[in-house]
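Student: Scrolling down, you'll hit the structures one after another.
Nothing in this text is a laboratory measurement; each read-out follows from the coordinates by a stated rule. This structure is a prediction, so every number in the text was calculated from the model and none was measured. Cβ atoms are built from the backbone, for glycine too; each structure is taken alone.
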Structure 1
Amino acid sequence: MIIKIIEIIRIAGASFGIYWSYYIGMSTSTPEESVLHLLSPWIIVSIAGTSAIEGLFFGKQAAAAHGFKDGGNYATQSRIALLSYAVISLVVYFANWGTNAELTIILTFMFFMFFSAINHGYQAVAHKNYHWANLNRPFLTALLIGALWYPVTNVLF
């Protein structure tokens with residue numbers, strides 16, 4: 001049950017963050033930078049932060065919910081990496097390191113999410129692991145890329 005609650009918090013947090021970042025950011029003089037500034041900590045903390053907490057404190061339940069065996073030290077290492085994304089996104093935001101730092105952390109995180117989506121999709125297709133996370137991750141990641149497209153491409157180009 002706790003895993004389902006965390007999953008709801010993760011999706012709701014990311015969804016609200018996208019809405020709120022665009023709602024506030026688009027009314028500024030530099031909308032793409034403002035949206036990115038607000039979006040990066042919301043997205044990363046909502047997804048990576050809750051995933052890290054889920055894995056570090058409820059690892060066996062989370063693994064079972066996703067159709068995996070607990071990965072031991074290797075899985076713990078991944079959970080700590082997720083936690084580092086969340087913490088650094090907050091440092092970048094509160095220290096106001098600027099657009100380049102925000103762009104760096106969001107692109108780094110999205111690199112992880114993209115390949116995580118490929119892995120989950122592969123697990124669903126190749127291993128017939130039809131757990132919810134394996135089925136929804138590719139689609140949710142595609143939606144996330146769509147939500148980030150405007151600020152990222154406009155800041156980059």
Structure 2
Amino acid sequence: MTISRHDEWIQIAELDEHDHIYFTAAFQELMGELGWEAKAFVGHLLGLWYDPFEHMLDYTSGEARYSEDQPPGQFDRNELSEPQEVVEYWAETWSKTSDAHQPAHEAGIGLALDVTWYRDVLRAKLVSLRLPKRLVLAYREQVLARVR
């Protein structure tokens with residue numbers, strides 16, 4: 001079945017009044033029992049379906065060397081109900097590489113845009129990401145079946 005505007009859609013994340021990124025209540029309700037696996041799923045959605053991207057939301061404050069907007073200790077592999085942040089690692093890699101870089105998942109766009117630009121693109125993707133509910137449920141059921 002192809003996606004449809006008639007599907008029930010789930011917003012994955014949103015900004016609060018302080019511009020912190022949180023997973024929506026609807027996403028937490030559907031995926032909360034998966035814990036880290038739910039974050040890995042969203043990490044995959046933000047990039048290619050490439051294994052290291054599952055860690056895109058495993059942010060530890062203090063690990064960032066280039067982003068001055070992240071105070072140490074605010075984000076430390078936060079739970080689904082806590083504020084989220086994307087790691088700096090991929091933004092740093094993409095800011096240094098051209099569009100012809102190999103392997104392709106490490107390629108930037110070759111315009112000398114800085115780490116902050118790439119992180120803000122990832123942040124914007126995170127808060128604008130939404131999927132049909134049935135796709136989120138199908139993923140959850142497969143993860144739970146594998147665990148069982």
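Student: Assuming 33, 11, 7 is semi-axes √(5λ) of the Cα gyration tensor in Å, for residues 12-83 alone as calculated from a single structure, say which of 1, 2 it is.
Tutor: 1
Student: Right, here's the next one. Cα extents along the principal axes in Å computed as 49, 29, 26: which structure among 1, 2?
Tutor: Structure of origin is 1.
Student: Can you tell which of 1, 2 yields 0.35 when FRET efficiency 1/(1 + (r/R0)^6) of positions 4 and 60 (r between Cβ atoms, R0 = 35 Å, to 0.05) is derived from it?
Tutor: 2
Student: Between 1, 2, which one scores greatest on relative contact order in percent (Cα under 8 Å, 6 or more apart)?
Tutor: Biggest value here belongs to 2.
Student: To which of 1, 2 does the computed value -11000 (helix-only ellipticity at 222 nm (-39500 (n - 2.57) for each DSSP H run of 4 or more, over all residues; to 500)) belong?
Tutor: Going label by label, the one that fits is 2.
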